[in-house]
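Just below sit the structures, each encoded as structure tokens.
Derivation of every value follows stated rules applied to the coordinates shown; laboratory data play no part. Note that the structure is predicted; figures quoted are calculated from it, not measured. Cβ atoms are built from the backbone, for glycine too; each structure is taken alone.
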Structure 1
């Protein structure tokens, strides 16, 4: 599996290599990437202005091709909507537990615990989105466990 890939800015014809978590996001047609960076121009531009260097396919076409089987709800859960809802639900659960603890002990313990549990709940919501939702949807829609395998 690749850990990096290069893309060409169609305006200036310069290649930029993306690797690590940025490559993971860039390779994911479900992630909703709308823009990326050009090293020569030193600025962000829409993905419609970039093509993968090895295939010359526009990145926007690559996204569209791999997203054909995705429903609107698939795109929503893998995008910012699903991210916000699951992180929000985790936070709300943490706040509720903090309130319950505050009622049964002291308000200060409830407040501090509620804040800590809200943060923990948000993080768990993000982890759940990545492990339970996004990965399963990507596997079903794109046919791979890891989008870095796509061409």
Structure 2
């Protein structure tokens, strides 16, 4: 199966991205650039300054496009802060026009789902996306293949 997408892991990728082509944003780095990979607390804090061109793109994408979060923990305070701040940047009368954000969750949790939905983020499970338990290994392999290249 052939997938066509743009990999975004640095400023050059951002400027070379083609319109109407799905993008995979490697927010925590890419194996092609060892210095970009977030592996420990120090690299995490450097990455979370939110001053990198990828951060600007991330915020712009959240304002202009539907976004699907894969592999992010809702325990990540920085991601929650960005989602909260961007949702609050939309005046109440325009929030229904805000592009949808989705996040893949393992299971639904009523409290977390309510908070996310209040921020304009729709939690979905793999099952709701039509991915069965037997499909998950194949899907995971395809996703990993796509994001590792």
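Between structures 1, 2, the calculation of FRET efficiency 1/(1 + (r/R0)^6) of positions 9 and 97 (r between Cβ atoms, R0 = 30 Å, to 0.05) yields its largest number for 2. Can you spot which of 1, 2 the value 1.3 was calculated from, given it is distance in nm of label points 7 Å out along Cα→Cβ at positions 81 and 129? Computing distance in nm of label points 7 Å out along Cα→Cβ at positions 81 and 129 on every structure in 1, 2 gives 1.3 only for 1. Could you tell me which structure in 1, 2 was used to calculate helix-only ellipticity at 222 nm (-39500 (n - 2.57) for each DSSP H run of 4 or more, over all residues; to 500) as -16500? It must be structure 1, since only it matches.
When relative contact order in percent (Cα under 8 Å, 6 or more apart) is calculated for each of the structures 1, 2, which structure yields the highest value? Don't skip to the answer; put the middle values down first.
Working: 1: 22; 2: 17.
Going through 1, 2 one by one, relative contact order in percent (Cα under 8 Å, 6 or more apart) peaks for structure 1.
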